[in-house]
Structures are given as structure tokens and as C-alpha cells.
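J.: Pasting the structures in now, so scroll down.
Rule-based calculations on the coordinates, nothing more; no lab input. Computed from a predicted structure; not experimentally measured. Cβ atoms are built from the backbone, for glycine too; each structure is taken alone.
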Structure 1
């Protein structure tokens, strides 16, 4: 098990645009994904992007099972998504609280498109093409933002709805990302 250090907001490496993956099903890619899974699991994250562990490739992983930390959220299948493309399907948006392993201990209210289609590839080069909404769409957009050097506070319109998790939600245990 290899748990990598997650870069935190303020580190210039998080602001870089990640490069496309050129080769699937390689030992290097599988090793990266193992490290990402180990890191995400150890930190109880809902997702992780390769740039968060200082790997400048267009790779994200995510997945959420129903649990007490996300009582109102649907299950998001465990997914490896490489070289993703997101298409917004309509003008409907929804605001929701977000956290991030790169912005530990803080939460912010972010408005995002509700309905998206995402396409990309798994680690073996098989096509992924899903149309999703709600929490699933939010998680995918959040993770893919990391590939373009965007952290969720950059998407916030109202900084009065940004603060420490313990202050915003006293007595509640919250998932970071």
C-alpha cells in the first residue's frame, strides 16, 4: 500500500493543466492507479485526480457507496476515468457543498451543471460513456476540474459560504471530497 502526499491549495503544481495519457494498460498507469486508490481510501475521499498527488496526467478516480457521510447522495460507481471529456446537457444548475482533499478541513457552496455526459477511457483503453445527474455529476466535474488546474473555491460565487467544516457543520463528520 502506497499512500501519497496530497498537494494542498496554494501549491502551484495544482494550477497546471494535466497532459493526456498516451498509453493504456501499462505498468506505470496501473501503479499510478494503485497509488491513487490507496491514497483516496486512506483519506476517505470520494475521488482523486492524478495532479493532486503531483502526477500531471489526465486521470481521475471516484466512487461513493451509500453511507452516513452522504445520507442523501446516490451511489456513484467506482470509476477510473482517463482523458475525460464533459458535455453539459442543459442549463439547469444546482448549488451544493463541496470539500476537497487538497483543501482540507474546509467546505464551500458551489453551483454546477446538474446534467452532464462524460466520456473517456478506463485503464485498459475501453470507452466510458455515461449520462449522469445530481451528486454523480458533481463528483465527476469536481475531479475533472483538477485536470485543468481548477480548485472548487475558484468556482464559488459567494465566499460567505466558504469555511471550516467544523464551524459550518458542528458535530457532523463530513467527507472531504
Structure 2
């Protein structure tokens, strides 16, 4: 197998790594919030603003990705099950990166809480507050989507490491 690997266009790589940074920052804000007094809303506010940013960023990333389809690197050769699992994993990751912020916004809104985006604007309340529905979206956001996002992110990273260090096909070079 050739060790030369074509790279994704720079804009795709930029969006990929910026998404990583946004996700880490979003997680860091909730981790900091959970370790501060209950009346300190700075970190949860930043978590919400970053979460909305993730959703907007991922939507832009998808649009740009579709526009760059013709510039995609040649697919890595391998068994069909690997190609299929990579496609499914990517689709699920995109879905989770959109569904998780949406569930978070709905959790806040059904809880009667506004979502401010860095103090620049506030998402208008689009629902009638309802604690039961808010609890449903809280559980969806924290108990279902969060573990799934961790699982599929770990699978994504694990596959990249497997390709790089076991198969030695320079897969990581495509995104560097």
C-alpha cells in the first residue's frame, strides 16, 4: 500500500480541529460549573453558548463538507465493513453534535431558562415551560447523548490510531 496520502482541503481540516476545540471547551465549562457554587452561573452560561456554537459550527461544517466533496481524498482501501463502519460512525457523530445542543437548548427552555449566546443575543423562548418535558430533555442530553458522544468519539479516535500505528497507512496525515 502506498504511504502517500492525500489530505483533506485546508478548510475541512480547519473545521475538524475547531470542532474538537469547541467540544473540549464545552465539556470544560460544564466540568467547571459542576465544581463551583450553585449560584455561579458563568460556566453554565458559557457551556450553553459554546453548545449553541457547536451546533452552528457543525451545520456550517456539513455545508462546507458537501461543497468540498469533489476535493475529498481518495478513500482508504480496506474491507467493506471498515468503510461502512467509518461512514456510520461519522454520520452518528454529526448527528450527536447536532442533537446534543438541541436537547440542551430544549432542556433549558422547557425549564423556563433563557439561553444567551455570549451575551450577544438570547435564543427566544420557543416553548411553554414544562418541568416534565425539561427533565426528559435533561436526561436525553446528559444520560443518552453525552455517553454516546463519548463512545463514538473514542471509536473515531481509536480507528484513527489503529490506521496510523497498526495498519501504518498514514490516515492521520489526511487531517493534519
Structure 3
């Protein structure tokens, strides 16, 4: 499967992923890595930036960071429009684990999201979940990730399928 957006099936009951939209950045025989892009973390971006001893006076830093997933919640990934010289590029969304990239974006007053933690799958796990219908795939786009309200991203991602959610029936996982 190519990187893009994974949208949890409407029947998904795993509390970590119910109504989740995941930006899938890497998928190979060794496993997969993605970032939940429609949930807030319980910490502000400015708190993280301050902890990293980066300048933190921008009003953008007062908003919450995003909860990227249940794995390694202390790790961070910055999402921004464009192409990532380090990390990954999914559609027109750049993803970087670099503290230096975060500092550059903060310093420039650029638009970005900070995701804390990530979603991870072991070898073959995501493939099985896709076969079971726990996830549907849609193309990634910066407009969904940056211009759509957090609370609307799930419904907007499903709408890109062109099928009402009531018509989707899958066999979801429930971990």
C-alpha cells in the first residue's frame, strides 16, 4: 500500500483509533508508521517548543499539539506543506522528525502541526487489518490536514470515497 490517509472503518471500536484519520508515512514488509491527524494531545505546542529550548513567542504555539498515536508519545513529528528534505513526503504534506525543522518552522512563523507519538504496525499487521476492512484508504492532501477543522477531518476523509458512511460495512479490529 502506498502512503496516504487511512480512515478507520465506521465500525472501529478500538479506543485508540475509533474515528481516526491516520497519515500513513511508511509501509513496508518490516511494518508501517502513521500519524493520527484528527486528535488533540493534552499539551500545547508552545510547551513542547519551550521544553526543547526553542524560541516560543508565536501565537501559533498556544494551540494544542496533535496526538499522533499511542506509540512513543515522547517522540515528535512536524507536519507542514511541501517536500521534506528529511523524513517523508505524502502527497503535498511533509513529515519530519527533526528538531531543527521544527525550529526553522517556528522561527519563520510558518504553518505546521506537531504530532506527539505515532501509530505503528508490525510486519504484515496493517495488511491484515486492511484485508479485514478495519481501514479504508484515501489520497492524502494538505487541504484535509491543514485547512479542515480537526473535528471535521474524519467525515471529510470518508466523503472523499464518494460513499455515505452508512454504506460502508467492515469487520473492524477491537484491540
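J.: Work out which structure the value 9.2 belongs to, where mean count of other Cβ atoms within 10 Å over residues 34-41 was derived from one of 1, 2, 3.
T.: Checking each candidate, the match is 2.
J.: Out of 1, 2, 3, choose the structure whose coordinates give distance in nm of label points 7 Å out along Cα→Cβ at positions 50 and 138 equal to 2.8 when calculated.
T.: Clearly, the read-out refers to 1.
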